[in-house]
1. Out of I, II, choose the structure whose coordinates give percent of Cα pairs over 11 Å apart, for residues 228-267 alone equal to 68 when calculated.
2. Tell me which of I, II gives 20.8 when you compute mean count of other Cβ atoms within 10 Å over residues 76-83.
3. Once distance in nm of label points 7 Å out along Cα→Cβ at positions 52 and 252 is calculated for all of I, II, which comes out largest?
4. Taking distance in nm of label points 7 Å out along Cα→Cβ at positions 20 and 148 as the quantity of interest, name the structure among I, II where it is greatest.
5. Taking FRET efficiency 1/(1 + (r/R0)^6) of positions 132 and 164 (r between Cβ atoms, R0 = 35 Å, to 0.05) for each of I, II, which is largest?
6. Given a computed value of 0.65 for FRET efficiency 1/(1 + (r/R0)^6) of positions 36 and 220 (r between Cβ atoms, R0 = 35 Å, to 0.05), which structure among I, II does it belong to?
7. Supply the structure label, taken from I, II, corresponding to FRET efficiency 1/(1 + (r/R0)^6) of positions 44 and 236 (r between Cβ atoms, R0 = 25 Å, to 0.05) with the calculated value 0.05.
8. Taking distance in nm of label points 7 Å out along Cα→Cβ at positions 28 and 68 as the quantity of interest, name the structure among I, II where it is greatest.
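Here, each number is a calculation from the coordinates, and none is a lab measurement. Please read all numbers here as calculations on a predicted model, not as lab measurements. Cβ atoms are built from the backbone, for glycine too; each structure is taken alone.
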Structure I
C-alpha cells in the first residue's frame, strides 16, 4: 500500500498537481474566452469540459515537458529533484501517463462540436512540441503563449460555432501575457540555462528583460481593453484592468534587482493578474448584462 501511495505521489509531482499555478495561468484566459463567447452565460457542459480539460492538458503538458527535459533538468539545481530527472519515475511510465491524460482530455472534447474537435488536434500538437522549442529558439515564451492560449479559439468555437476576430485579439493578448510571466520565470534559471545551452527570452532580452516584461504587460492590457470595447464591456471590466496594471507594476518592483526568489514571486503573482481580469469580466456581465 505504501508503494502505491508513493507512486501516486510521484505522479502528482510529475503532473504538478501539487503546484497548480500552471493550471491557473491556463485557466484564467480560458474563462475570459468562455465568458465573452457566452455573453456572461457559458453553457454548463462547455464550462465543465474546459475546466476539466485545462487540468488534464496542463498535467499532460507537464509530463511531456519533463520527459523532453529529463536530461536538462538533472543539470539544473531547481529541477534536479523532479521525478523523471531523479529517476524515480521511468520514461515508459511518463509516456503512458501522458497518453492517458491526453486521451482523457480528447474524450471530453468529443462532447463538443466538430470545429472544437478539429481545433483540439492543433492544441495537442502545440502541447507536444512546446517542450522542444527551448532547444531551437530564444522565443519559447511566445510559443508557450500560443500553446496556453489555444483554448481561447476553442472556447469560442464551442460556444458559438465560429472563431471571430475578437477571439484572435484575446488570443494575442494571452501570448504577450505569457511572455511577461514566463520571462520572469526564466530569469530564475537564466544562469543555469546559459551554461547548458537552453534558450529563453530572459537570455535574449538580457539587460532589457524588465523593460520587455513591462512592455508585454502593457500590450496585454491594451489588447484586453480593445476586446472590452469590441464586446461592450464597461467599468467593472476596466476596473479589473486597472488593478491588473497595478499588479504588473508591483511585479516590476519585485524583479528590479533580478533576485531569483523575487522573480519567482513575480511569476506567481500573475495568478492574481489573471484573476482580477476575470472578476472584472464576470461582474460586468453579471451587473450590466442582467
Structure II
C-alpha cells in the first residue's frame, strides 16, 4: 500500500493544471471556446509539458498551475495535429518529470491509472488497458494505434495515463460513453518526433502538411455523410454542404470514413481534389482547394 501511495504522490506532483485563453476571432475559439482548461504532464525530456492539442489550440496565453498552487506562464512550442498532442515550455517552477514508455512495450490487460486536474486538485482513476487499436473521429482525425482504457478520465482532458511503475504511456483524449465506459488515450511515445524536434531546434514542423477539407462526417450504410462544414474552411469555400453524401474522391468510390481520410491524406495541403457528392438525389461534382490543419489553425 505504501508503494502505491508513493507512486500516486509522484504522479500527482508531475500533473499540472492548464488554463488557456484564445482570441475570440480565432477558428479554434468558435469550435472549442475562447477560455479552456485542461491537464498536462511534465515529461523527462527538456522540462516540457505534454498535453492534448485541443487544450491549447489557438492559445494567445497559457498559464500552468502546479499542485502546490504555484502559477506560471507557458509557451506553446509544438502542436502535432496528426497525432493530437501539444508541447508547452514552462517559464519557471520545478516538479518531478515522468518517463515516457514506448507503446511497443505495452500490452492489453495491463493495469494502469489516469491522473487529471479538477481545477483546485488532482484525481486518479484505475483500470486496465482494454485494447490497442485504430481510432477515428468525425473531424478528419485517425490514429492507427490508440490505447483504450477501462475507466473515464477523472477530470480535465490531456492528463497522463501511467503504468504500474509510474511511466507515462498515454495522453487522455476522449471519454467514450458506452457500455463499459472507457477513455481513448493517445500513445505518449507518439509525441517523440515533436519532443526531439523541440529539444534539438526549439520548435516543431511536421514532416508534411497533409490535405484537409474542414468537415465533420460519419459513416452510414457504406456511405460517408457530411455532418458539418467549418467556417472559412476549404470545404465551405468550394461548396460542400451538410447532408452531402460523399460518393467519390479523385474518381475512387468512397465507402468508409477511414478510407476517405486515407485518400485525402495521400495529398499535400494545397492540392485541389475532385469530389462527387449526392445532394437531394442529384450527383454533383466539386473541386476542393484543400488547406492543412496547420494553416487553418495557425
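1. II
2. II
3. I
4. II
5. II
6. Comparing all candidates, it corresponds to II.
7. Only one of I, II returns 0.05 for FRET efficiency 1/(1 + (r/R0)^6) of positions 44 and 236 (r between Cβ atoms, R0 = 25 Å, to 0.05), namely II.
8. That would be structure II.
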